[in-house]
Structure I
Amino acid sequence: MFDLDNTLYSPAVRLFDQIEVRMTKFVMDALSVDHAEANSLRLHYWKTYGTTLAGLMREHEVDPAPYMHDVHDIDFTVLSEDPYLASLISGLPGRKIVYTNGSEPYARNVLKARGLDDIFDAVYGVEHADYQPKPERGAFERVFGRDGTDTRSAAMFEDDPRNLAAPHAMGMRTVHVAPDAIVADHIHHHTADLNEFLARLT
C-alpha cells in the first residue's frame, strides 16, 4: 500500500505547492476571508482534521466534489517518468495499491506522469473512505475493507508519520518515506530513497 504525494515522487519536485496555492484560494472564496486568514485556516484544518477538506466539511459543510476538482487542477508536467521505480514496484509480491488523501482522478494523473499507471492493482482516493481522511483509523478501515486487504501481511509506505499509526495498529509493516527519519514505535523502517529501499527488497 503506497501513499501518493511526496512518496511516489520526490518532495523536491514541490508538486504539492501548487495544490496548497489552490487550497488557499478556495478557502478565500468559500469563506470570504483574506489570503493570510485562508492560509492559516488551511494549515489549522490539516493539523486538526487530517486534511483541509475535512475541516471545511466539518466546520462549514463545504461540498467536497467542487473542492477536489478545483485544487487538483494543476500542472503535472513537473513530474517525470521513473521506469526503474515502476520495475521495482512491479517486482514486489502481492497486490500493489495506492491510497491517497487526494482524489482517485488526481492520483491517476500523477501515476500517468510518473509512468506508474499500469503497475497498480487498485487506486483509492479519499472519496473511497467517504471523505474521512488519513490519519483516522476509520478511513483506513473503509479502504482496506473495500479492497479486502489482509493487514497482517501488508506494508504501508507513507511520507507523513502520523498516517502510519493506524496501519501499524492494524498489524501492517510501516515504512516512512521522507528525507529525515523520525523515531517512533509505529514506524518500522525509514528511507530517504524509495528506489534504494525497494531495490533491497527485490
Structure II
Amino acid sequence: MTAPRRALIVIDVQNEYVTGDLPIEYPDVQTSLANIGRAMDAARAAGVPVVVVQHLSAAGSPVFARGSEGAELHPVVGGRAHDHYIEKSRASAFTGTDLADWLAAQQVDTLTVVGYMTHNCDASTINHAYHAGFAVEFLHDATGSLPYENSAGFVSAEEIHRVFSVVLQSNFAAVASTEQWIATVQGGAPLERGNIYTSNQTARARRVAA
C-alpha cells in the first residue's frame, strides 16, 4: 500500500470560538486547542504540510468581522508555522479559494482536518474533499461544536459533535483521536473509514441484543 501524502488542514482556530461570541462547548475547547497544537507539531516533525484556514466576514458583522479581535487566529495556531494560508468566507475551505490547486501542486491525496466547527466548516470541507476524490481524516478531539436552538428544536454541543463524528466515520472520513493519528503518521497502521452498511448493521445488532 502506498503511503498517504497528507496535508493537515487547520480550520478557523480563531478567538471567536474561545473568547468570543461563539464559544466551543464540546469537547472542552482547551482540550481541543492543545490537541490542535500537538497535531501541528507532529505534522511539522513528519514533514506533513500544514494549511491554516481563517474565516473572515465583512467589517461590522456580528462574528468574524475583518479586523476584529474575534476574527484573529488563536495563538495556538497563530504562533506556529504553516506552509499555506487560506482566507475564506464560506463554510468549505475549498469554496472561493486556491486550496484545490495548492493540494494538487503538492501531490496531496489525504487531508487531515482539525479546527472548528465539527458540524459546519469541518463537515463542509470534509464532504467537499470526499467528493473531489481525497481520502480524509478527522481528529475528533481536535475539533468541537456548540449548541443550537431554532425553529427545528434544540440540540446540545455534545450531541452535535457525537452525531457528526459517527456520520463522518460511516462514509466520509476516518475519525480518530489526535493520539491515534500521531501514531499513524509516525508509522502505525493506517486509519480506516467505515461504511454505511456495516455502520447500520452494527447499530441494528445492538438494538436486537438489547
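Using the calculated result 2.0 for distance in nm of label points 7 Å out along Cα→Cβ at positions 5 and 125, pick out the matching structure from I, II.
Numbers: I: 1.3; II: 2.0.
Traced to structure II.
Given a value of -0.25, -0.58, -0.70, -0.90 for log10 I(q)/I(0) by the Debye sum over Cα atoms at q = 0.11, 0.17, 0.19, 0.22 Å⁻¹, for residues 109-180 alone, calculated from one of I, II, which structure does it belong to?
II
Compare mean count of other Cβ atoms within 10 Å over residues 53-60 across structures I, II and report the one with the greatest value.
I
Using the calculated result 2.7 for distance in nm of label points 7 Å out along Cα→Cβ at positions 21 and 173, pick out the matching structure from I, II.
Structure II accounts for this read-out.
Which one of I, II has volume of the Cα convex hull per residue in Å³, as calculated from the coordinates, equal to 114?
Derived from the structure labelled I.
Comparing Rg/Rh (Cα atoms, Kirkwood Rh), for residues 45-92 alone across I, II, which is largest?
Checked I, II; max of Rg/Rh (Cα atoms, Kirkwood Rh), for residues 45-92 alone sits with I.
Work out the source of -13500 here, i.e. which of I, II gives that when helix-only ellipticity at 222 nm (-39500 (n - 2.57) for each DSSP H run of 4 or more, over all residues; to 500) is computed.
Computing helix-only ellipticity at 222 nm (-39500 (n - 2.57) for each DSSP H run of 4 or more, over all residues; to 500) on every structure in I, II gives -13500 only for I.
The value -0.51, -0.57, -0.96, -1.18 for log10 I(q)/I(0) by the Debye sum over Cα atoms at q = 0.18, 0.19, 0.26, 0.33 Å⁻¹, for residues 117-156 alone was derived from one model only; which of I, II is it? Walk me through the numbers on the way to the answer.
Details: I: -0.51, -0.57, -0.96, -1.18; II: -0.60, -0.65, -0.88, -1.08.
Clearly, the read-out refers to I.
Ranked on mean count of other Cβ atoms within 10 Å over residues 101-108, which label among I, II comes first with the largest value? List each step's numbers first, then the result.
Values: I: 21.0; II: 13.9.
Result for mean count of other Cβ atoms within 10 Å over residues 101-108 over I, II: largest is I.
On distance in nm of label points 7 Å out along Cα→Cβ at positions 13 and 29, which of the structures labelled I, II is highest?
Of structures I, II, the maximum of distance in nm of label points 7 Å out along Cα→Cβ at positions 13 and 29 occurs in I.
Throughout, read-outs are computed from the coordinates displayed, never taken from laboratory work. Treat the numbers as computed from the prediction; the structure is a model and nothing was measured. Cβ atoms are built from the backbone, for glycine too; each structure is taken alone.
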